[in-house]
Structure 1
Amino acid sequence: MHLSETTFIVLDLETSGAAPSTGAGITEIGAVKVKGGQVIGEFQSFVNPGVAISPFITELTGITDRMLEGAPTITEIFPTFLEFLGPETENVLVAHNAPFDIGFLKAAANFLERPWPTHHVADTARLARYVLTKDEVINCKLSTLAAFFGATTSPNHRALDDAKATVDVLHGIIERLGSFGITTLPEFKKVKKRLVSG
């Protein structure tokens, strides 16, 4: 399958700062479904984590305990989110620093005694290290990459906006991958971090 025919689910989480192993901690889920460079769906929800938000997290994200009071719990929102992700044999999940987000989602699935789907997961931070050199970007933070690729949404530690910024980063990365001859989903899945000497 060509990458232009692949459906990508680009997701981002905000959390309370609690460890994912608690099964709690997710405060916001944002996701954008894209195919052929076009947005075909969006998902956004606050999540009541069942724990208080620290002042540090509130300052970072702007999310307060009051904003989460009437929000669904992870138990209530998780089935809807899994449905949004779509077929695990076809759709690809994408996140920036994916182990963080996927770690929380897997912990939530475990907490709810639900199987976590086996989608291929792509990490834009890792992919950026493959297609970009240190001369082009000083680091692979989302804000740095969003600026480099001219993202239309600036990341701001809110789930949907960060997911939208990651979409533009993903599209920039896919364009770069084409120059490496990587244009199909099987090739995309095999991309590893490029070893840069010196």
Structure 2
Amino acid sequence: MTAAMKSEDPRTLAEVTFIVLDLETTGASPTTGCAITEIGAIAIRGGEILEEFSSFVNPQVALPEYIVNLTGITDEMLIDAPLINEVFPDFIEFIDRHEHVHLVAHNAPFDIGFLKAAATQLSHIWPKYEVIDTVKLARRVIERSEIENYKLGTLSQFFNTKALPNHRALDDVKTTVEVLHRLIERLSGYEVFTIAQLKKFMR
């Protein structure tokens, strides 16, 4: 057995703790001054919900009208919310309460990009978490002929999820959790049963 084979994570997907997360923000990119307005996350393992995290974040700027219309979040809802320098450490603590986690998000580069920007803003070192993007995973296990697109709402309809996405962080997380479980079910058809096999499959 090679050293590489020995170092592979032997845990099955049912044994892995996934932190499924979603953010709402004031706009599309942290590089243009946009900020986080809401963080939601659920820790799951083996189909069981271990813990939830949810918090508004006061972005200290007025929300654009299109964001209010999209999310239903208003300036009044955020005025008394904690600032990112309070919420971010609490969120990292939430993640780190669980061992060997893999972060999961739908269109993960968006959410992780904002979190990394917040870490930089707060002079916090962003941990090198393993990240799984359910958009990328869906593209690997659902043929394009089966589905119109890979948006969360479309996948929700495709899998007939109980939770429905509505551009609110925790509700979208609950939908993503269901989508993730259904995508994992499909992975068995590709003989992907462990986290090591999943990483190879995604590459």
Read-out distance in nm of label points 7 Å out along Cα→Cβ at positions 63 and 111, computed value 1.9, structure in 1, 2 | 2
Per distance in nm of label points 7 Å out along Cα→Cβ at positions 159 and 183, the highest-valued of structures 1, 2 = 1
If distance in nm of label points 7 Å out along Cα→Cβ at positions 71 and 143 is computed and equals 2.1, the structure in 1, 2 = 1
State the single structure among 1, 2 that was used to calculate distance in nm of label points 7 Å out along Cα→Cβ at positions 31 and 87, giving 1.6.
-> 1
FRET efficiency 1/(1 + (r/R0)^6) of positions 47 and 119 (r between Cβ atoms, R0 = 30 Å, to 0.05) computed as 0.90: which structure among 1, 2?
-> 1
Hey, Cα extents along the principal axes in Å derived from one of 1, 2 reads 56, 39, 30; which structure?
-> 2
At a computed 15.1 (mean count of other Cβ atoms within 10 Å over residues 39-46), which of 1, 2 = 1
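Bear in mind that the values in this text are calculations on the coordinates, not laboratory data. These numbers were taken from a predicted model, which means no experiment stands behind them. Cβ atoms are built from the backbone, for glycine too; each structure is taken alone.
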